[in-house]
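**Student:** Structures for review follow.
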Structure P
Amino acid sequence: MAATKLSIIGAGSAAFSLRLVGDLCKTKELAGSLVSFMDIDESRLNAVYVLAKKYAEELGVDLEFETTTSVEDAIRNSSFVVNTALVGGHSYFEKVRRISEKYGYYRGIDSQEFNMVSDYYTISNFNQLKFMYDVAKMIEKLSPKAWLLQAANPVFELTNLISRNVPINMVGICHGHHAVDHMIEVLGLDKNKVDWQVAGVNHGIWLTRFLYEGKDAYPLIDKWFEEELASWKPTNPFDDQLSPVAKDMYEFYGKIPIGDTVRNGSWKYHYNLETKKKWFGEPWGGVDSELGWKWYQERQAEVAITMQKVARYFQENPEAKLLSRETYDEIVSLAKDEVKEEFTQEVFKILDPEKKSGEQHILLVNALLNNEKVDLVLNVLNKGALPGIPDDVAVEIPVYADKDGIHPYQVEPGIPERIKKMYLMPRILRMEWALEAFLTGDRRVLEEFLIRDPRTKSYDQVVKVIDEVLGLPENEEMRKHYSNSRK
């Protein structure tokens, strides 16, 4: 009998799924658990199953694994459901982006002020919102005591949608706050001597506290910007935590933006590719440019293909040892040159029997099940945690978890008023508009998003782009949902 059943919806994202399996293998209190992998892509599903089973066996860990293409089967009898699915995949996003740019919306109609992340769609993403909502309702019906750990984007919209409308245990999880660790490393600080805290909303969090050996460490950031920024060059499109845009946002808002928040600034940083390069650095202009996103997609596709090659390798060579150096070198050789470094690091993290991935999901599971108190940064309804933000809005804040649930820490110092009024409240309103559109089916709300967009030159432009997006074959349900509201 498994200690608990943990289901991963969208498990074909093998690298992420294997990070969770790796953490499970390194958490002895969760021995005997059943992991249910669910995905509609059976080749990816098989790859993650083969690699997870092989890894657990070689570590001598008592874990069971199963695969299914049925969401219902995955959820039934689960105690925890990790939802990481991306309905339609990135190919759908690219279809919408191409249509959008044809009508003058650079980087897509979903690239809106304070919401510039390239796969954080909120206007045209009805299918994703509907699927996530249906999963939550399914949990309510089939496993009402289970926890939903919402990992797929848009985390902000989904945490609000589900927490407000479906009576289940639910939390949104993101790892953007790990950018603080990167900043600590770049500044050359001893991580054990740093006291930090972040707060805000998902993809909109700010470094509210930053102490080193008990003293304010913000001057160390100031010094780095003064002495090092002029010679700074991004190592990859995601390398933006100490970029010119981060410095500019910091100088205006009074606190430094953390993680994806740097990507989610105003139009000032995103008008076109030239502007993006100025603020996010050459040669890509950040990950949300046409160059940076292409880099990301190509690498993601290659990592997925490589994972399937690795799975076939072990199916054809069942005696091969996953943890041997010889096999490790063989695995890495299966990746193309341009992804070898990334894949080597990913494999190393997964195979390292001591080091955990840094993801929060299994830490939370262990805390709730076994009362192993742990400090986390999670997305939960505000309920007074951040003064000046409505109680029913999901905020991303420091918490601790134990057998009694999730408990917010006091955010001290608080978030500056300028951040609340000029960043968080506008972003919260956009979330509310997205939920208003989804819950009412009123097409006019979708139109209003674009009527207020600085790229819009006429109402006819708005009507045409929405018509074409709704006309996509995969948007039949979305088209029906919004069919009766236009006047």
Structure Q
Amino acid sequence: MAIPLFNSIASWFLKKRIHQIELFTKYPHEVQQEVLQDLLRVSEQTQVGLKYEYGSINNYEVFKNRVPIVAYEDIASQINQCRKGEGNIFWPTPIKWFAKSSGTTDSKSKYIPVSIEALEQCHYKAGKDMLSLYFNNNPESELFTGKNLRLGGSQEIYDNSTSYFGDLSAIIINNMPFWVEISSTPSHKISLIPEWETKMDAILKESIKENVTSFAGVPSWLLVLFNKVLDHTSKKNIIEVWPNLEVYFHGGVSFKPYQSQYDNLFPGTQLNYYQIYNASEGFFGIQDLNNSDEMLLMLDYGIFYEFIPVEGSDEDIIPLSAVKKNKYYSLVITTNGGLWRYKIGDVVKFTSTSPYRIQVTGRTKHYINAFGEELMIENADLAISNVSRKLGLDIIDYTVAPIFMEGKEKGTHQWLIEFCKAPEDLSQFSSLLDKTLRELNSDYDAKRYKNLTMRMPEIIPAEPKLFYKWLSYNKKLGGQHKVPRLSNSRELIDELIAFNTTKQL
């Protein structure tokens, strides 16, 4: 009786938050202005607050005209000062945690400050809201009769011991409230094992015996774990291992290319897929409806949002109240972690403005525009997902880069794709992919017209586990690391194509 009672109490408690969520959806602009003023008032006496005179900023226009828009490189030296123990630079309370993030597989790492306020008022609050929205849409849920299987990153400690850094997931797990720990698997100790392969084996051994009712993590890395589970148990699918699974909370990369593989892992079930939008810099969106590909923009987490149209410049930046549906925007945030007008590098599209719902369509640097085709990652993910489904194929991972024009030879896009089983007819796959991309993207279609600028895309099947081995060789295994899907240069794809699969891992 204890477990069902706990499930009932937990679901009742979580549903109480729905009223507050409804409040910010009803008064979004007022809530956002209040967030901005709270951030400014708290930070008046910080170094940046004194420099830009936060104490005299009383509206958005003054804020917009006085405080500069920044990228990571603009504040990297100040962040390094924070990591060495200097306080009150961006934020008044001490910051001892830094989320190590590359965002891509670039070698240069970013260290994003994570304040106690960001942990409590943003990340942990979002975790509760994720469950609140799920329970609100699924009142008969028995989620808390079992455990959540979480797959996070690893923890590292900064050398001079004045601060700590690691994957955001590790920081969150390290500071997790007790009630989350008792309802999660694997344990705190195993979750923070730094060596990825060792951790995967430990997760397998501990979690296989648990009653897992939900799981959370990046789709690509969970597939690796699930395949290990099937190998270990000799079961045909994951439902035979954990029959009470009911929801997967996913984020980090687009889920579309992985949908068919997950459907195969959970046959004959009504498994719910719930998308979340969290990053090292903050937690921004949560799917608030069943069977949706949109996320509610969360407006009361101590984050103030601004948006730059992707076809515009920094001078064209606008607040939430000025955005329009079906337009692409680069996201700029001001946070309770001490980031001020920070360009996060993500591109979003608003699917609704009442309430504000978004889709993440890619990265500002993850697109291909070698020939004026403006191919966004949203187009690529959707196209390869649709084509794979039509041809009955499963995709493990992929990356795309241009083949540039040379002499009279037309340019094109080269797709390096790891299939579960490569298609027998690559030309059919290429033709259907090209046709789908032309339907999705008018700029791509114009450049492909009569092969005037671009010829048919070129498909190269990757050797088994090529992307996994490449990430392992470069010491980038883990949920925070991803192979960039689209690139305007050939540096990455050439390295992958030339990668020697006999390298020792």
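**Student:** Suppose Rg and Dmax of the Cα atoms in Å works out to 22.3, 67; of P, Q, which structure was it derived from?
**Tutor:** Going label by label, the one that fits is P.
**Student:** Further question: If helix-only ellipticity at 222 nm (-39500 (n - 2.57) for each DSSP H run of 4 or more, over all residues; to 500) comes out at -14000 when worked out from the coordinates, which of P, Q was used?
**Tutor:** So the calculation was done on P.
**Student:** Give the label, chosen from P, Q, of the structure having the highest value of mean count of other Cβ atoms within 10 Å over residues 262-269.
**Tutor:** Largest one: structure P.
**Student:** Here is a further query. If you rank structures P, Q by FRET efficiency 1/(1 + (r/R0)^6) of positions 270 and 366 (r between Cβ atoms, R0 = 35 Å, to 0.05), which sits at the top with the largest value?
**Tutor:** Q
No value in this document is a laboratory result; all are computed from the given coordinates. Model, not experiment: these values are computed from the prediction. Cβ atoms are built from the backbone, for glycine too; each structure is taken alone.
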